[in-house]
Structure 1
Amino acid sequence: MAGEGLLARGAAVGLLNAVLGDGALLAQVLVAADGPLAGLTASDRARAQRLALAVLRHVEQADRVLDPHLRKKPPLSARNVLRLAVVELVVDGAAAHGVVNAAVNLVRHGNRTGHLTGLVNAVLRKVVDMPTPFAGMPAQRMPLWLRKPLVGVYGRDVVSAIEAVQGGPAPVDLTLKPGAVVDIPGAEVLPGGSLRITGPVQVSNLPGYADGLWWVQDAAAALAVRLLAPARGEKVADLCAAPGGKTLQMAAAGALVTAIDISEPRLARLRTNLVRTGLSAKVIAADVLHWQPEGPFDAVLLDAPCSATGTVRRHPDLPFVKDGSELADLTALQAQMLDRALALLRPGGRMVYCTCSLLPEEGEAQLAAVLARQPGLVVVRPDLPGVAAEWITPGGGLRLRPDYWAEKGGMDGFFMAMLQTPA
């Protein structure tokens, strides 16, 4: 089985079963000690993850191809084998013989799917005979609970453009330490200063990784620290800091950084990257709402917990796992954290609030609400290199969308705004 790539394919099906059947977040399944990737080599783990992500971006199209050939829906595991095969054939352009044989073997050795080998073989042979199975199909749509409000805010054309970007693999963006020079063939310097790599890469093998010259961070996320513009020697707090890209940015600027996150396990990655990059920060596992610092800060960055609806291009499992029911609790928490973050500032201090959400309730509405709650706050206009004027909202915030830089691979959806307190 291993020689035919079945281990990676079987693990990919296991990942799909966990997301589409159990409603589990892919990030949690990937690290589970007893999960589908347990015992696999690094290359098989990477291939399984890549295949699962590709299928999650094309479930809707794969089902449209398969459904006319299925009188009734097969068990989820067999259906995911079929979806995987379709995506390999259509998106990856993999050899038909190998894909079909692998799918047949997967159901033959699967739990309660052995009787479906004939069906899988017959259906996939029909798909192989189709010249362009996905031709004319739109990109996979977001679920109604998310798509409907986004259409109301941005319009159908914009939402369709966002979905088109989400249908492709996300590139890898790097933030370089100031003054670092890295030569990565094919990499592109983005208008905001990030370095973008397209295509599959092994991050730890890239030039500069071992020397700690950079870290992985989406170009949109990197703009939050560029907006805050921490200066050397300033006391700054990074609230909800894990996994730590923004902490590294501020430390690299010479700021005295205190990074706080409620999750000690999530902070482990930040600690590792601080060591690798030779940067320093005080790292604390604590609840931001109850944590008491020794004194006020010059600047605070709050990347608040949110729906993460702006990160679907990198996390295509989210639309299948979430249903929007958590939004009310999240917006209430964001408002609490906003007020708490402002209370940590010295007079005349500044704060950047950001969320990786496309929903105004977690962005523009939060900005308007905190301005009403706390008179005297000033919104600082986000005039930054690489930021187009139309990205700036009437209220002075910065609205980033996945369809921006679409020709370059897009960006995460974010809202961010900088507030200055009275002196």
Structure 2
Amino acid sequence: MTKALLEEAGPDGPAGLSSVAIIGMGYVGLPTALGLHASGVSVLGIDHSSARLAAIMAGEVDLIDADQRRLDKSVQEEGFELTADIARLAEADAVMVCVPTPIDRYLMPDLAPLSGACATVVKYARPGQTLILTSTSFVGTTARMLVEPLAAKGFTVGVDIFVASSPERIDPGNVTHTQQETPRVLGGVTARCSAMAERVLEVLTPSVHKVNSPEAAEMTKLYENSFRAVNIALANEFADICVGLSLDPTEITDAAATKPYGFMTFRPGPGVGGHCIPCDPHYLLWQLRETRTTAPLVSQAMTAIAERPKQVVDRVLNVLSDTGKGIAGTRVVVVGVTYKPGVQDVRSSSALDIIGYLIDRGAKVDYYDPLVSTVALGSGHLDSAIQPHGTDWDLALIHTVHPEHDYAWLSSCPIIVDATYTFESDDTPGLPQPA
């Protein structure tokens, strides 16, 4: 930000915004960059992966159609630049940190990507910049990773540099709740920090809800995703109850959803995946250990979510047993390996766990996914079937069904287990009734 803009900054924010640097050009950073650039802001996209940057420039990335069109246009225009040179952060008026916050194999937060990104932001910070942390993390992350190091470097946050938290709310593949139409929660370190950060966020969405602190914004995101985790676990539990009572889980859910108040629809399925539900609540649970505070409902929900893929495999075993077959040597095709329909994202997908469990049980496993040509497993790689025929397998396990793709080949598969509870046999003539 120029000296003039810094001097004009007040409770209503700066007079303007010319450039924003985005650290992390993944499923959050790239749509954020495209949204800013479409509104006339110069964007500097920074990512350590040269392969990712090359894929973006080539348009070979997973985006909704509107963002794909934006990308095709942006890469041809000035003011949209990609680089791996982290030192160029100093050129930007504002910096948004959009790196992932995963968990490790022990369900503990892996803070390395975020702490590394924040340390770099602090290293290249200059007076007048607005720094916004959008990654989901534990309460106090903004203070620990940005505010305190900046103070140690001689900055006065709220006076010569501005810091805020505004956790992302991007739902990959969702064309109904777009980034522009989804409100953002914002918590600045000071009122002036909030005002400066709001000027950036208003470029992305006209609705910004300000809270009193970065900690409040951080907790809001943890609450949102813990809420979803608990309700998904409940939906899965009720689906199992319904099946045990010979009831259709989808019919029951649809009936409950007719109530205009006090009920929110969550659908059962084979598990969860992506960058939010499997990970974010663990950041809360991890932090609570320090204060010896318990969250039994959230804890139990996350345990249930982690166990869901095993339950799906047990369902396959039971179906085979009912037909007098065992799992060893059985040819199984997993239909769809992405964590949700319409995206190419397999991060934390329950399909990968299900495939692993089936292989461990002795099944001969393949998969079919028109959006994903290959997946990495612990034992190597597995390629998608190219032209599937139902007779190639003894059982099809439906995990993810992508819209606008043909699944008529399933009609010749002897046994179908629908882990989504939504694949209607009536939609495909001759399709056996899912077990």
Structure 3
Amino acid sequence: MAAAIQPIRGMNDILPQSAAVWQWVEAQAREVFAAYGYGELRIPIVERTELFSRSIGEVTDIVEKEMYSFTDRSGDRLSLRPEATASCVRAAISNSLIHNQQQRFWYAGPMFRYERPQKGRYRQFHQLGAEALGFEGPDIDAELVLMSARLWRALGLTDLRLELNSLGTPESRRAYRALLVEYFDAHREQLDADSVRRLEQNPLRILDSKNPAMQALIAAAPAITDHLDPESADHFEQLTAALDAAGVAYSVNPRLVRGLDYYSRTVFEWLTDRLGAQSAVCSGGRYDGLVAQLGGRPTPAIGWALGMERLVALVQDHAPVAGAPHAYLVPVSEAAQPAAFALGEWLRDAVPGLRLVSHCGGGSLKSAMKKADRSGASLALILGDEEIESDRVQVKPMRGEGEQRSVEREALRATLGEAVAAERD
């Protein structure tokens, strides 16, 4: 016997029981996005590698170490998408969606990064996110934060906390960058190897270091919020005022810089203490220079993305997903199978929301009834020659009390309809 093929490390199967929770989360998100006028954008999984090296940054860990890249038969250098914002911007440019226009998108799907797998972080992971292009003011920043807060309420999550910061404009950030280089260079002996490398390439990323030995040094570093340009400071003040008015609690974290190079001004994260080291559930920010960086006209933009694996872990204990079948349909004989299929289709048409499993695979009535019991169905529907001739069905309760009885089709439809309605209530 050949050896079983194992899944790729960090790329996991999502089994039906878990998939039901994913579907519920996605359904809540679709309703929230629709409530704010965001339309779904479906983007390719494979893009040109240049898209990500230009947007994320050549010297980021994602581009240097984590992307799944390859050369195709035409000699083009391609990559599995490690994130979706760059693809959304590329799609907007490619399809002429932003010249003198404003767009609100949402997306969902798998992303790929070659990382060390751990709880809440995988090599194939799934994101759900929103992007708004063409909006310059802080009002759209507030809308995106409020939309994420509404999603948490829809999902029954009450223990996420919001952190905000502003990175200013590229010009003010360059001045702040010089201050950081001066500060960290004076304490170079306390920097780890990654931070020494970042000191030359992107010193703001040092602020994002998780090295416990460096936290005191980072805490004493100059704060970017003390070095914002006046326009960025006003933008941030208007955002916080809008959140205050809407009753959204937050804290300002001047060390929040986000991991991607294209962010400017507003950045934010929703955090939890329930997932160990992977505390960020949803992250986002403004990326006003990215559209021009990717070849489009200068266009302000902002977005956020959440990790589905982490979100599902937070809601799986209380997600109201669909349960067992309402009924299990058993043909008594092989000859009754065609009539059973016809009855099953009639019932699914007649009772919206009905979950009905039809027995397949033959076997004795006894073995079929055992399968009906294992399915968790409340009722077994038994169809034999006598029932076919009289246009009736034997209904046997599988849970609780009750006697098996013969019923007409219309009575069966009413019974199943009541079961579906009771579940919805």
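Values in this text are rule-based calculations from the coordinates and carry no lab data. Not measured: the values here are computed from a predicted model. Cβ atoms are built from the backbone, for glycine too; each structure is taken alone.
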(request) Could you tell me which structure in 1, 2, 3 was used to calculate mean count of other Cβ atoms within 10 Å over residues 21-28 as 25.0? (result) 2
(request) Please state which of the structures 1, 2, 3 yields 7.8 when mean projected area of the Cα convex hull in nm², for residues 101-220 alone is computed from it. (result) 2
